[in-house]
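Each structure below is given as structure tokens.
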Structure I
Amino acid sequence: MKTVSLKIDDSIFGETEKILAGLNKPRNRYINEAIDFYNKVQRKEILEKKLKKESRIVKVDSMSVLKDFEEIDYAD
């Protein structure tokens, strides 16, 4: 495990302490779980941005292919 020193806003620290008073969980565990949760949220947002970007790229190619098919003369 790594040791990290950090500064927390007084209001956030106070709220955290109030919540922890009602939980049976050490502050360190609570902060670790919060960071883990936030990392998951950030990974999802990064993936969403990547998929949207790739979708726009594919859309342009798909429209081009569709146009090519529309121009084909299907003779019976």
Structure II
Amino acid sequence: MNETCNVTLDARGLDCPLPLLKAKQALNRMEAGELLEIYATDAGSVRDFAVFSEQSGHSLLCSEQLGDEYHYIIKKS
């Protein structure tokens, strides 16, 4: 993904539900259309961010595993 993210959240080392809660807090401070980049190590975050995006209306543009880490990009609706 080549888009520049507006905010980067480092949630590595945090267990469920903290990566999702930190992401929600960051999104609340952002404007519609801005991009939030998240790095996490919690395997449960894959499901959490997928479900959150469906329910919240935000777009999950990227969900990938990079070694032992997970990388997400969410576009605020």
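Just so it is clear, none of the values below were taken in a lab; they were calculated from the coordinates. For clarity, every value in this text was computed on a predicted model and none was experimentally measured. Cβ atoms are built from the backbone, for glycine too; each structure is taken alone.
Annotations
- Comparison of I, II - label where distance in nm of label points 7 Å out along Cα→Cβ at positions 12 and 28 is highest: II
- Structure from which 12.1 was derived, Kirkwood radius over Cα pairs in Å, options I, II: II
- For -9000 (helix-only ellipticity at 222 nm (-39500 (n - 2.57) for each DSSP H run of 4 or more, over all residues; to 500), calculated) the corresponding structure among I, II: II
- Structure (I, II) behind the derived value 19.5 of mean count of other Cβ atoms within 10 Å over residues 36-43: II
- Top of I, II by distance in nm of label points 7 Å out along Cα→Cβ at positions 44 and 68, largest first: I
- Taking FRET efficiency 1/(1 + (r/R0)^6) of positions 20 and 60 (r between Cβ atoms, R0 = 30 Å, to 0.05) as the measure, the highest value among I, II is held by II.
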